[in-house]
Structure 1
Amino acid sequence: MRVVSGIQPTGKPHLGNYLGAIVNYVKLQDEAHAAGGQCFIFLADLHAISMPHDPAELSRNTREMVATLVACGVDPSKTVLFNQAQVPAHAELQWLLNGTARMGWLNRMTQWKDKAGKNREGQSVALFTYPVLQAADVLLYQATHVPVGDDQKQHLELARDIAQKFNNDFCREDAPLFTLPEPYIPPAAARIMSLRDGSAKMSKSDPSDLSRISLTDDADTIMKKIKKAKTDPEPLPSEEKGLEGRAEALNLVGIYGALSGQTVAQVLADHGGNGFGAFKPSLGELLVETLAPINARFMELKDDQEALDAILARGAAQAREQGLPTLDAAYDALGLVRR
């Protein structure tokens, strides 16, 4: 089992990142470690430059994301934790794979269409070829499993297509170079929505800070945001069916369930019939209880630049060593003379 996943170091990590991805990173690292496998988690700083960005902010956010991951339980002694920029093989392999990827494949990527909008001509080439770098990210380490949400399934399918075509075009049938990675979709992965709009995902880019719970929020801020979270006037139902058409109510119940390890049905069995005036304080207290130790550990780490850089340097050294055989083999397969 070889797990590879990346997270962009943009903005402050929020509850959606924690429950939708980081919690599963910790589970996967422990599963892979126990099974004698490996887990690679990287800060996708090369991906971040596909959009306009502030260089100083990117550097700061990269270190803060390392502090966040460690505070949440990602263990550098079990996980290869690094940032892309310290492992040039990611960019090298992307270029080699650009010869295999096809314009038509990339044009069909829904995230490209969404992010580019109507001004496709004004977007960076990096945004268009972003999925090829994602393919390189996972193929470089011969990933067997890649955690994906619904919005990333298409990109993993593209990585598999690129790997398959490269293997067919440049490798012997009995000796393919690239492993075709399988999606890992955690059964309990929580889809956390905005506190201001239950139909939109919780996002770092939402202009309203009230739309999200940041992992760095203190207890007072968390309680304030939950108190102001959008709801409806009806009490909570006793059965899950009663949440149909009530996106904001479903979101808050889902958050409670994800934090407490309960299903939506179990949460409603305990809180059905209560109004939000009673439910919100319970949810706020559960959030504070869960996030307080993470916040405390993060505050310890975030200003220790030397320690954070050391974590990244160790992880990058491991990643460079692990990725080199695949990169060398890709150069050889393409007939590129380097020595």
Structure 2
Amino acid sequence: MRIEEVKREYEEVLKELQNPGLISDWEKFETLTKRKAFLEKIIEKQKEIEELKDEIEENKTILSGKEDAELVDLAQSELNGLLEKRGALEKELEELLASDSKNEFSAVIIEIRAGTGGEEAAMFAVDLFRMYSKYAVQNNWKQKVLDSHQTDLGGYKEVIFELSGQDVLSKMQYEAGVHRVQRIPATEKSGRIHTSTASVAVLPKPKKAKIKIRPDDLKIDVYKSSGPGGQNVNKRETAVRITHLSTGLVVTSQTERNLLQNKENAMKILEARLLEMQRKKESQTLSGTRREQIKKAERADKIRTYNFPQDRVTDHRIEKSFHNIEAIMDGNLNQIIEAITK
């Protein structure tokens, strides 16, 4: 976020705080008040820097003139102090802006899909979901499944879930891509090693004010939830399908027994995907877009390989391998994530 954006947001926050109806929504009032204080801190820091720039220019003017030596020495000494102070303030401002950028998203939506490898790929999707779930517990993150589609044998064709908590985006953003597994499936009788894939997308979850969706731009259908093999697991129509008419995006949710909760889950997925589309338009070179992350889930199109026979996980982006695969699949991802972040 840049200063111009901060000032624009500050004006919007002030307008919202002047809304008389806000008095009945204490939680929103508290959030806006905290946001106002944070934005004021940034604006004030920028104002201090601008004032210092004026003083620095005045001292430079004295130095470029023909004033007496004593005045020049005084100006030079003062200039050095002003430059040092400006450098410190600019560093503080950058840290404030960076911290705001990190905290802009306190939740992410993860999409895992089975790729090449049939049922074994679906079982690998289950393993990845379990791995991230256990990693979430280690980080004290909250988790909520938004949608899932299982196979007859209990694998996942697709599972979409939300993770929320401190540093969730910075730690999870590099998990996006195609993951490959090499192992002997439980259903393999001849002992052959199979290679399968699953794709992972990591979508930042936007704050409520970030994405605005018009109700008349939504087509909402309800239907009966279904389990493996198409069996109805719910006699009532509680599953939700939402179509965003202007973009053609379609999202579903059927994990809850309550229609309203499934609708809320589907809206979370839709908002995250709309934000991703918006970010992609803003920067065509932005990495981590869902299209790039999902791709075709082909065997050769991978970011990481989990080789069970050799007890090794290899991240191909940093060309580094990690051992003790069982511990890694049990959620001990810190060593890998720290290595990639560096």
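Bear in mind these aren't lab numbers, they're just calculated from the coordinates by the rules spelled out. Because the structure is a prediction, the values reported are computed rather than measured. Cβ atoms are built from the backbone, for glycine too; each structure is taken alone.
Quick check on the output: 16 is relative contact order in percent (Cα under 8 Å, 6 or more apart), derived from one of 1, 2. Which one produced it? It would help to have the intermediate numbers written out before the result.
Values: 1: 23; 2: 16.
Label of the originating structure: 2.
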Identify the structure, out of 1, 2, from whose coordinates Rg and Dmax of the Cα atoms in Å was calculated to give 26.2, 95. 2
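Given a computed value of 2.9 for distance in nm of label points 7 Å out along Cα→Cβ at positions 50 and 74, which structure among 1, 2 does it belong to? Walk me through the intermediate numbers first.
Details: 1: 1.8; 2: 2.9.
Here the read-out was taken from 2.
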Have a look at 1, 2 and say which one yields 5.2 for distance in nm of label points 7 Å out along Cα→Cβ at positions 170 and 226, as calculated. 1
